[in-house]
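Engineer: Next up: some structures, all given as structure tokens.
What follows draws every value from the coordinates through simple rules; no lab data is involved. Keep in mind that this is a model prediction, so the values were computed, not measured. Cβ atoms are built from the backbone, for glycine too; each structure is taken alone.
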Structure P
Amino acid sequence: MPKKECVLVLDFGGQYTHLIARRIRELGVYSEVVPYFISVNEILKFNPKGIVLSGGPKSVYDKNAPIPDRRIFELGIPILGICYGHQVIAHLLGGKVERGEKGEYGKTILKIVNHNEIFQGLNSEEVVWMSHRDQVVKLPEDFEVLASTEITPIAAFKHRKLPIYGVQFHPEVIHTRNGMKILFNFLFRICKCRGLWNPIEQIDKIVKEIRERVGNEKVLCAVSGGIDSVTTLFLLKKALGENVIAIFVNHGLLRKGDVDFVISFLKRYGVRYIYVDASERFLNKLKGVRDPELKRKIIGEEFIRIFEEVALKYGIKWLAQGTIYPDRIESGKVGTSSSVIKSHHNVGGLPREIKLKIIEPLADFYKDEVRKIAKKLGVPDEIIKRHPFPGPGFAVRIIGEVTEEKLRIVREATAIIEEELMKAGLYDKVWQAFAVVGDDKWVGIHGDERKVGYIVTIRIVESVDAMTADWVKLPYEVLEKISRRIYNEIEGVTMVTYAITPKPPATIEPQ
């Protein structure tokens, strides 16, 4: 069913594709990511107000380069091409794209030569974020230049008569200072959107869909204690009442105190639940496994097998999961242009054959939208403000094989990090904070004695939706206290480091 108001984002495999979609939703317009090869007939079913062509890693001249149906330019629907999408427009409509002598990466000064509607309210010079080598060197007929940079003479253009625009830079990235204004102008001045999207208003629709799908049958709801699974639980309870049974599986890879926290929460809210301690089972399966993707798949399959066993015992056919949009994106499950960044245990890590019917009410929502839905449903702040924790737990924060020693170190170090952030009043001000440990070791001196121990890496980031993130400039005194406690209190640690790489190019989690 088409939304009242929708903008499609054609995915050419760019790292920022889903950031574009999230930014559009943030401005109050529903967006959906679709593969670049979507047919014109399929596009028309959405009845979109606008189309955005994303960036991508390819060149328009590459063999098997992703090229959309040329007829999209004949629909009369406003189009905005970003980076590769900008080049695709020029290439398909008779312009010329060439490999530049120099690449253009990072912050760049954009000089606006034509303050068209898309640049309404911007200065003549703006800071934008570039990430390209190819560039448009000749415009198609009936197009005009809107802006340029020192390296890129055609950094933005538009058709003289039709609502077709291209920008070589990335307005969706926060480093483009007025990028949201540009997207706002495209959505509301050019596409004539009204801003009808509000995730909170989708709650009744989600509840209705759950009732229609499940009927009077029982549902097993996987709960980890994180916001995604708890919000899923609250939606199911609203829809199905006592026909919902929560299942909490301890895979032995949880944070310190997680088991007590989750069980206490479920009891306090009167939720029927089943607790399964499968620590030994999971850890035995992970013995000798070093590859992070294999770890995720082993954990994903083991979770499902446990859910199936419990469901069979209680005669349940349905399994609910707290899968959200970024899980599907990073697992390569949204459109065939998306590359696999990492297989989430509840998406890419699922086995091919599952004996349960899966229901994922939050699968089309971003993390910030889930938070809004959670708040409206009455999910308490202790859950909403809790830092995200990966489904595979410490298995993806331990580089290499999961061993009892590394598990002990990463669990204790993470607890110290969280404790010190809470003491400093910083826990609620950061997105995520945790420790990582691998196989590398460092020579240390403990009590005048040479000692070889593990390196613990502290990772603390700020984010809005987990699609992008930056490292937190933590006060030195807090960082020092965390570091000192880790190497003094945790046996086997001789070195503590701090990760200062944003996402991208790194991911938030190490694996």
Structure Q
Amino acid sequence: MEKIIILDFGSQYTHLIARRIRELKVYSEILPFNVSINKIKSGDVKGIILSGGPDSVYQPNAPKPSKKVEEWILAGKIPVLGICYGFQLLAYMLGGNVEKGIRGEYGRAEIKVLEENDLFKGLPQKQVVWMSHGDIVAAFKLGKLYGVQFHPEVKHTVCGREILRNFLFEVCKCEGLWDIGDIVNRVVEDIRKEASSGNVLMAVSGGVDSTTSACLIKMALGVDRIYLVVIDTGFLRENEAEKAVRLYEKLGFKHIFLVDVKEKFISRLKGVVDPEEKRRLISQLYFEVLDEKADELAKEYGEFKYLGQGTIYPDRVESGATGRATARIKSHHNVVYTHLSKLVKLEPLKDLYKDEVRKIAELIGVPKEVIFKHPFPGPGLAIRIIGEVTEEKLKILRKVDKIVEEELRKSGIYKMLWQAFPVLLPIKTVGVMGDERTYRYAIALRAVISEDAMTAEFAKLPWNLLERLSSRIVNEIKNVNRVLYDITNKPPATIEYE
């Protein structure tokens, strides 16, 4: 099977490169930047991509490939595309100079193609691209070596897909015979081999990630050895836990258990305001509860050997769990802490993005209402309440959340958005209602459009919809008298507030 090798130098977008290539029907494989030459040359390798990364090539410990890999790349026997740091590294390896820019470039920029080559074949002379770098180097093409300073893998680079297509089919001469269905077959077969015997414990939420993971594990192992646990932390949306139990019953799972620990979670967060501390405590308690339930179930059904999880790649990227990359942006409850470390993890989706997960979910028959449900963070509403979490604030936010979803669905916009949700701010503001002064909470509304959650644009919701949302919220929720709309992209902001 033909493939493209991506050497990972630490970019948050590395797996996005792989995903874009797979979308173009070519198999891609990500390997560490310092992988051996034999590993790289294994199989029908058509080309190599050097990813971006946070380092400068002149830093003492800047990541560089092994000497043999460098020599092989510079020999020019195989097409190579350097992106951002990978581009600068190619220039450095070729003896060029990489200089510190006067200022960094982050976000949209316009480039002008002065001389067309295979990489820019058939594309406009002027193009909008997405930059994220501090160092600079002149653009070049040398034999089969290509480099771009911008990120073609990010959708904000308008012709990015076409540039990658040209690299695959014009430069590397790929045929494009790979299909996403191959992921399902490979994952199911891997799980079948990995977990040939022994029980599987899995915490599930009713969301597309954990549900798709559970269904893949069920396809591989059947239902007798899988034990699903729905944990009601008290931070879920209205009736979410009960809906999840009914979903898994409908999907044919045999062992489903609901654990109600609302009071325990709210008590643990009393007085906590720091977002990372919130996430840490929720993660810790979540797995303590799961650990206790596992002990209880083991007495009746036998010991567990495997822990199923719905982890997807953005979770691992933002948690700093993907190797070289990345500073931790925020912790995710399913990749940070577990008392169940003795169990072997089954994470069918750990290298995939949300839109890929949704495609797989459709292929294996996950209900559409699950597939197109907006992502919901593991810590739940606790990180949509800025500051201390209380029962009063949770009640307010649940009611507002219900209004937001109702109005978005009614307007037909819900499916067009990646996420949309309210955030309860830690401030009260003065208002006037019925000729009387009020002093009540402010709500921020966040709605974004994205493909993968790695970058996102705020949604330009119609004014009449925003007006309707604001009117309903302040009239129906007596504790709120002000509604704000967030118009910040990611980056610089994240999608969630905490």
Structure R
Amino acid sequence: MTSPPDRASLLRLDGISKIFGSTQVLFEVDLEVHGGEVVALLGENGAGKSTLSGIIAGSVAPTRGRMEWLGHSYTPTSPKQAIARGIGLIHQELRLLPHLSIAENVFVGQWPTRAGRIDRREMNRRAAAQLERLGLNLPPTRRVAGLSTAAQQLIEIAKALALDARLLILDEPTASLGGEESELLFQQVDKLRSEGVGIIYISHRLEEIRRIADRIVVLRDGHKVNEFDRGNTPVRTIVESMVGRKLERMFPDLPTPLDGRSVLRVEGLTSRRDDFRDIHCEVHAGEILGIAGLVGAGRTELVRALSGADPIGEGRVFFHGKDATPKSPRDAIREGLVLVPEDRKLQGLVLEHSLAENISYPNLGSVSGRGWILRQRQRRFVDAALRQFNVKGTGALRANQLSGGNQQKVVLAKWLARRPRVVVLDEPTRGIDVGARSSIYEIIVQLASEGVAVVVVSSDLEEVLGLSHRILVLAKGRQTGLLDRSEATEVAIMERATA
């Protein structure tokens, strides 16, 4: 780590508390951030990290407590006021405007002007420089609509870098990024640190905290429960502080796949849009196949094609030895394949609808009769699904009232209630805390033990290695390796992912 040139106090929080209605979510939290340091803010979902970030960034008003910015009282009433003082927040949820260009999104609300008009040449030049810093090889004039989640995340980061802020709050900035893209971001964080910028860094990827943080602050149930003066504090110590108990292990033992029966087989699969080409693989009953690769390798596009969501150009998909290449999601679902998508908020749930409605949508046959939803049958069905996956909430709650981990469990519950034969999970633990992540790993392994064929796409190499019997590696749309568990290592995967 580079020694910071300026350790002066930028931000100071004293006794910050927040109450929503009858629920208190923050309890007298103290925090100080200096220039030229990275403070990791950690905790499980619901610990209060996002609320505290919102208070600092001006989108949430504290109930009690006081803040200082550069030694003066700081009481922002809007994000605009915080930005004007030099504080920027990169949200975990993407907030881009899809019908504007990348450059327009990077500078939205602060477009450079010349003679009273937007200076598009200057805007595109400056946006291109930010994209280059992050290794995103896209023209700044391209529209955001249709870009991958990872590319959009990098554009969100470019927006913050363009602010020239004194303090940046990064909320899960690498949640959808692979190792190479994350390292480019870390290099920018190192550079900002050396320039005296203070950074609050929120992440559930604890190994990257060791790489980037100077200090670690841990929240649990709205309380500040610990502070570590060193960023390289052992992961186990951090996790036990977050969850308030001793940690046994992260990944469950994998079951032995069943008798070699091929449930899903792919032969020469090629995307109609050339996102991937000539893919050959199969998944057996009780097997977990991991899919690894860098951003842009074609991982998400491949599993969307398998699920019928994206068109297939060439090749065939076999279910239990029968050619049943899907032309639509309905075809795949009919064959027993379900997809848990990477973006649970946009693709997995209807956030404004209740949990009962979300779970019922793909299971209408189980909750209805003679064309009508039968409320008692629906209530029993939904309650059983919520209990099975230990979701903290009732069927009457709206999906947007749950934490990220519980939202992901609801997406799993609604699809697994169909008892599928193939389950495809795209980034199943993206933006989820370590406690919820562990329970989702248990669900995945339990599926395999019941004979379900499971496919897991993940940008987290530790996750792919910990969960998979075999690992398919993609690079720029090409299949560059299919590794058995015994030969799979981070080095072996990255060699093939960068081939």
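Engineer: Mean count of other Cβ atoms within 10 Å over residues 223-230 was computed and gave 20.0; which structure, P, Q, R, did it come from?
Structural biologist: Only structure Q yields this read-out.
Engineer: Further question: With distance in nm of label points 7 Å out along Cα→Cβ at positions 87 and 423 as the yardstick, tell me which of P, Q, R scores highest.
Structural biologist: By distance in nm of label points 7 Å out along Cα→Cβ at positions 87 and 423, the leading structure of P, Q, R is P.
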